[in-house]
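Before anything else, here is the set of structures, which you'll find just below.
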Structure P
Amino acid sequence: MTLEIHSIRAAPDQILFGFSLNLTNQGSVDAVGLMVRIALNQGSAMTEPVLARFFDGAGGSVLRDDMALAPGAGERLDGEVVLPRATIEPLPMGGKPMLVPVAAFDVTYHWDGAGDGFGQVAGSFVIGRETGPKESDRLAPLPLDRATYVVSQPGARATAMRRSL
């Protein structure tokens with residue numbers, strides 16, 4: 001599972017994130033009944049216990065349901081998610097209100113045949129503005145002191161909080 005952030009746009013009442021989630025079946029049998037869920041919030045609200053509960057099935061929104069992926073096949077899910085400004089508690093940085101958003105994705109599936117089973121791939125990503133080459137570890141937070149803006153170099157980095165069953 002990889003995440004690409006294509007756009008970050010701030011409006012007076014919300015921050016919009018355009019993304020592509022890339023999924024690949026790395027197994028040897030069809031993965032069926034895939035359900036993809038998403039959760040988005042500020043980083044301080046996406047603590048390890050909150051993410052663990054999300055990975056356990058609590059909260060979030062269904063992005064796609066009842067997908068199937070053949071062995072080696074992949075699919076790109078494009079979408080846009082919104083974070084209402086009214087739900088954001090600004091993080092003061094350098095005397096300015098900032099936002100460090102975190103998106104979490106949870107993909108559950110099953111397979112048929114010998115050894116019927118259930119699988120899950122879940123992960124979380126910090127979202128921000130690129131500060132250098134795409135391979136750089138650092139992303140800049142998003143300013144909340146401007147009513148509208150577009151981030152010219154949006155980016156995402158996987159966090160250590162993930163699950164694979």
Structure Q
Amino acid sequence: MQKVVLATGNPGKVRELAALLADFGLDIVAQTELGVESAEETGLTFIENAILKARHAAQVTGLPAIADDSGLAVDALGGAPGIYSARYAGEDASDQQNLDKLLDAMQAVPAGQRGARFHCVLVYLRHAADPTPLVFHGSWAGEITTTSAAAAASVTIRSSTCRRCSAPPPS
């Protein structure tokens with residue numbers, strides 16, 4: 001079984017990805033289990049941030065690495081909150097605070113102009129200097145609702161891993 005570091009400290013992400021990749025002979029280990037601190041997300045896109053996180057984990061551990069970055073891009077907000085989705089209302093904001101800020105920003109936007117997409121990028125690096133990382137990008141289109149209860153049921157803007165993988169990462 002090949003050990004792969006997952007660039008996260010989120011136990012839910014580790015369980016989810018480990019289950020998705022179990023049939024491919026990959027032993028998924030959280031970077032926090034290996035003493036790796038989180039990478040600084042200085043990229044301007046989901047892809048850049050996922051690569052930064054994966055490269056950091058691979059450099060520190062010497063293992064292949066997987067990282068994700070995801071968030072919500074709202075048309076009426078020029079693509080915001082985008083890469084800042086998890087901290088839209090501030091660095092330590094809760095999901096509810098992020099949601100409240102989003103709904104407040106959308107208050108004057110009429111129905112039919114409330115389109116949004118949830119983007120999820122997953123990156124696999126074979127090693128820290130991998131010049132050709134595998135990059136997977138999924139997006140789901142929808143609309144922002146007008147009430148907190150409906151929005152909370154249909155949209156979470158905190159980062160989470162993609163739910164489907166079509167192929168295992170090559171070795």
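Given -1500 as the derived value for helix-only ellipticity at 222 nm (-39500 (n - 2.57) for each DSSP H run of 4 or more, over all residues; to 500), which of the supplied structures P, Q does it correspond to? It traces back to P.
Out of P, Q, choose the structure whose coordinates give relative contact order in percent (Cα under 8 Å, 6 or more apart) equal to 29 when calculated.
P
Match the computed value 1.0 of distance in nm of label points 7 Å out along Cα→Cβ at positions 45 and 69 to one of the structures P, Q, and report its label. Going through each structure in turn, the value belongs to Q.
Here P(r) over Cα pairs in 10 Å bins from 0, in percent, for residues 85-140 alone was calculated and came to 17, 30, 25, 15, 10, 2; which of the structures P, Q was it taken from? Corresponding structure: P. Among the shown structures P, Q, from which was the value 52, 29, 27 of Cα extents along the principal axes in Å calculated? Working through the options, I get structure Q.
Comparing structures P, Q by distance in nm of label points 7 Å out along Cα→Cβ at positions 5 and 29, which one has the largest value?
With respect to distance in nm of label points 7 Å out along Cα→Cβ at positions 5 and 29, the highest-scoring structure among P, Q is P.
Bear in mind these aren't lab numbers, they're just calculated from the coordinates by the rules spelled out. Computed from a predicted model, the values in this text were never measured in an experiment. Cβ atoms are built from the backbone, for glycine too; each structure is taken alone.
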